[in-house]
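Values in this text are rule-based calculations from the coordinates and carry no lab data. It should be emphasised that the depicted structure is a prediction, and the values quoted were computed from it without experimental measurement. Cβ atoms are built from the backbone, for glycine too; each structure is taken alone.
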Structure I
Amino acid sequence: MKQREPIVAIATPYGESAIGVVRLSGLGVLEKVLPFVKIKGKIKERYAHFVKLFDEKGEQIDEGIMIYYKAPKSYTGEDMVELFLHGNPLILKRVVELFLNNGVRMAQRGEFTKRAFLNGKIDLLQAEAVGDLIGAKSELALKSAIRQLRGDLSEFIKPLREKLINLCAFVEASIEFEEQDIPTLSKEEILQSIEDILTKIENLLSTVKTGEFLRKGLNLAIVGKPNVGKSSLFNKLLGTQRAIVTDIPGTTRDFLQEPLNLEGIPINLIDTAGIRRSSDPVEIIGIQRSIEKLNSAHLILFVAQAHEPLQEEDLYIYSLVRDKNHLVVLNKVDLGLWEGHKDVFKDFVLVSAKTGDGLQELKDRVLEAVGRNVGEGLYISIRHANLLQKSLEVLKLVKDKISVEEVSPEILMLYLREAQSYLDELIGEVTTEELLGEIFSNFCIGK
């Protein structure tokens, strides 16, 4: 364990609350705190001490609870002090300034968790999960983050890495002790091991899309011409009358956006202004914003009327979404179905925003577009996927080469070590300051 320079930060959200926490960590933090507190008795580790806190002039700032954690038995692995005070922002700010004026530095974003990683308290995957846990937008995202925090993803990756290390060891041994009678692996055994690793990596890679939606939310835009029932569908999905609905075309002049939790997937549901030719300057701005939202959406619900033939405006809007990730939704099916839709669209969902018919099928189709079998599993991030994909590509190359030709042990070992290096970076066995800066810059300062 390494003790670094002492740092301080407020560890609770800004605003008035019953309790606010000021956290300090690093070399000599207890000695930095003791001159400003009055405490009865001897300091005990991991014990809640009632203290009064004073400034340099002896004026009382507050009173509360102080807990001292001696390295390595702390979150960061360093000496740590936490002060539980009254949650007035003025008090907490004054306490932080007190320590900043007396040899303690302000913590950077995520620096407490970064120190926990650097001191081996958690691996990099678990450190990332701390940020996911804080920012989780749904119950499913929360459960996924907890699984990663407790090490489930690490326990999935580490055996794959160990398998590659063992393969490297056998290949290296065959090079170093070529003349001696030592156990070696046949080509078939090497291929089988690589195939097992490939299968597990591919299974994990299939979760990245859902993982990103869990972390950041799915942007789901409802688009179509005026009066096809976009706002009615928006309200029905939300289960509340959020958007104004009238028979007057162009009622929605700007986009509306509301959060929707769909079986654990956090969704940013967007109701856009109807897209059509217009001379109204306000409506034109709304239409432009609709097109912007259409282009930035992860999934688009293109809405047309089920009971009427498509008009020129419908076809124009469909041309904008046809090559994007979209679902065709034919609304007002309670009024009938125009059979010509079957000649235009390969697939569509029939709904009635008025009666609710077809709504569950639409939700199921949205979930299917997000990722099949969404549940309490492991869901990787883009960073994880990039490294896993690189490892996968190297192993596929090795597999193809071994299958068709003889590969020298030296070349084989280089490939295996490269595949392993990507898994090393994934769990944090190999890191750079740039990588750590990128990961922890997304954290709040007190974490």
Structure II
Amino acid sequence: MTNTTDFSFSSLPLRDDLREGLVSLGFDKATPVQMQSLPHSLTGRDIVAQAQTGSGKTLAFALTLLNNLDSSLTKPSALVLCPTRELAEQVAEQIRTVAKNIANTKVLLLCGGVPVPPQISSLAHGANVIVGTPGRVVDHIMKGRLILSSVHHFVLDEADRMLDMGFEDELKVINRALPRAKQTLLFSATFPPSVESIVASVVTDAERITVNKTESFSHIRQRVYRVDEAQRLPTLCAVLTDQQPSSAIVFCITKKETQQVASELNAAGFSVVALHGDLEQRERTEMLAQFTAGSALTLVATDVAARGLDIEDVPLVINYRLSDDADTHIHRIGRTGRAGKKGMAISLMSDDEEIRAARIEEQLQIVLEKSGGQALRFHANRIVQPDMACISVAGGKKDKLRPGDLLGALTQDAKIPVEDIGKIKITSTHSYLAIKARSVKRALGLFRDGKIKGKRFRARKLNALQSY
């Protein structure tokens, strides 16, 4: 194992433009997974790593595949597979950011839920790095549009969730289309037998890395409230008004319960959105846009739907029910306390869930702080309401829209103070703007009456309270 007491990126054999980019981006302290993997992966060694979302693995494999990249070539030299479109989008964006000093680097996103023709056009123009979901990547391979014979780096991100989502056959097709001589980097939060079978099929002599789970979550305070089943939902409402978080994620086990809990929270007056497998891609995108914009402060989600989401600065995670799998619990609480911040994870536990708590305590080698939920009281006047709204604009990257275009129009044409404008997210077909509530009318007026880059774009305010 690499000595992690004094590790800096400057000690690695990185190309100068990558090292300069890391400095400009403020990456000065490596995470445990980066410390343990990079000294091996940069020499060309295959890596099999067990690490949670938020551990810094994206940067670890991004540096590896970019370090020897020849951006003058038009055939893909790297393929990164992710289980969900949201994760793939985030991974592609981070790779682009890290590669900003490498001229002409082309990172192409190939995901389902979006039109195929633009992807076909992009493939025809060539790309250096392909980031995609298994289903869409296989579709392009089978149609002869994506040739992987030049791939030198193959990354499987969140391998366990790919198998949970039924992508095993697609992974076999992709693996057959790849050359034998390549570097493989496989990351997974858990390693059940199904993942081990994938490992055996794609690597033969890999460096095995496991990030110490106890070390990773020592900055997250965990608390358990004992509840009777009838008091589970009222206790959840009480927790939210007791903690008054600026944002929170509530984890449920089933899609049905996720929708029910979100609807009940909505009826109680909370600003809430839901995320589960029955939603269409457009609905998923809008739900996440509202949560990241701060116009909905509570996200209720299933484990599979939330896997791979890179949502920054969530101060509170609530387990509506304890998971029967300790690794899933670890993944859930890893959503809070990111980037070195403190976090809080609260679980609601009935008597039937005691054995689940015992498994978690055994795996994390801790004693969970437990108390009775009956001491908590719901106070409607303590519900935190958002001061931001989320506006959806029917125009995106395909319309050549950039964040600067929207920011300039809002501040100069609509005269909206820059401090009233929050995050701007641009997808292929839509843009999502976080706007202070007091400036929403002016923003909508801009899109109704004005033009951006000589074109009118339809816009509407997304309303979390009308999502059910």
Structure III
Amino acid sequence: MKSIVEQLSPTRVKLNVEVPFEELSGDFDRAYQSLAQQIRIPGFRPGKAPAKLIEARVGRQAILEQVVNDALPAKYSEAVSEGDIKAISQPEIDVDELVYGEPVKFTAEVDVRPEISLPDYSTLSVEVDPIEVADADVETELEQLRARFGTLAGVERGATTGDFVSIDLVATVDGKTVDEATTEGLSHEVGSGDLVDGLEDAIEGLKAGEKADFSTTLVAGEFAGEEAAVTVTVNSVKERELPEVDDEFAQLASEFDTVEELRASLRDQVSESKKYEQAGAIRDAVLEELLETVEFPLPEKTIDDEVEAVQHQLVHALGHDDEQVGKFLEAQGKSREEWDAESRTEAEKSVRTQLLLDAVADAEGTEVDQDELTQQILMQSQRYGVAPQEFIQQLQNANQIGALYADVRRNKSLANIIGQVKVVDANGDVIDTDAFFGGAEADAEDADEKAADADE
């Protein structure tokens, strides 16, 4: 086989491939064996019919087309490998007219990673917020701890912010019940804002047994983007009674004997949490600085594919109904044109980030071992509440193991260079990033995981 690489642009190449007919002999043997098992020819047991009879039954040209179709992926991959092509998209393949006994010729256009010149990381600098633990931060932690040990008591007054209510919801659109927005006995903290828009105002002031009507725009499901009429019925109202903040509470809620010791421990916890928040901020700031510093062309076909993939998720969720998509976007306060523009901007940043970090990983010689990949799988399976083996099976079924490996490698490569970048806080103090990223050879996963946990 021979192939010639034609550079169409800095981000796209065309492979001109010619496969000698003789190289397909093994593919023909496999095709005949497969067809022999499927075709019944009188006088021959399954799998024993001669190739000539199979050819006469199916047609030589049909067999040739099947052989070429089956062989193309391997031949394309071979050409990519021989040409040292860093392909980053699905190829667009065009096969010349097939003639039995003649070489098979085809072309493949594919997006490739552009040449990326990386800067001297020591010339880069970023600024992040300093770590500051305010008394209010400690009190917030203390209040959350009190809430964990609080008790709920029924009240006869109307519901107000902070109360817990049991409610029934019935939602309809044009008189038709919306099942996914209809429920009974739902527990809800008034003021949390974690349910449908308009609910908080409707609940405010209602006593047990009272109901109210309101309207809201649905954001998901069959009626996404449409206005729904909702009736909320309050079954019960309870207020949280919190324990007094004293030494007795400190002994109940912790291993400490006094409130002063408990507050000191909470201050340390807040400080530690803010350190991991700062680690996440450092990582994001360094990445943004790299993206602003390094210029390179983007592959348009890859961008188009990314936009299509992102938008397909919403379109698929709405049943591929253009009217429903339009209503959903209207509820979000944006036009189709604005959505398209936002999707492309996000896709461009995503692709630019991936290409840049891949280049960094190559330059740094970043590798990911099995333990690191396993750790990432375990972390994500826990985040999604799925058993590790089931999560692995899902990744395999979706052919996403390679994508997960690439993400881990990119994160690790970014962590490996952070130690070379000057990082200061808003007060001008230099931050020792080794505490989080361990210097140029560190693994980013621990810091990334804890920073992500802090964001949550």
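For distance in nm of label points 7 Å out along Cα→Cβ at positions 40 and 312, which of the structures I, II, III scores highest?
I
Where does the value -14000 come from, among I, II, III, when helix-only ellipticity at 222 nm (-39500 (n - 2.57) for each DSSP H run of 4 or more, over all residues; to 500) is the thing being computed? Before the final figure, lay out the partial values.
On the way: I: -14000; II: -10500; III: -16000.
Derived from I, not from the others.
A value of 22.7, 64 was computed for Rg and Dmax of the Cα atoms in Å; which of I, II, III is the source structure?
Values: I: 29.1, 88; II: 22.7, 64; III: 30.9, 95.
Value 22.7, 64 for Rg and Dmax of the Cα atoms in Å corresponds to II out of I, II, III.
When Cα Rg over 2.2 N^0.38 Å, for residues 112-191 alone is compared over structures I, II, III, which one is greatest?
Comparing I, II, III by Cα Rg over 2.2 N^0.38 Å, for residues 112-191 alone, the maximum is at III.
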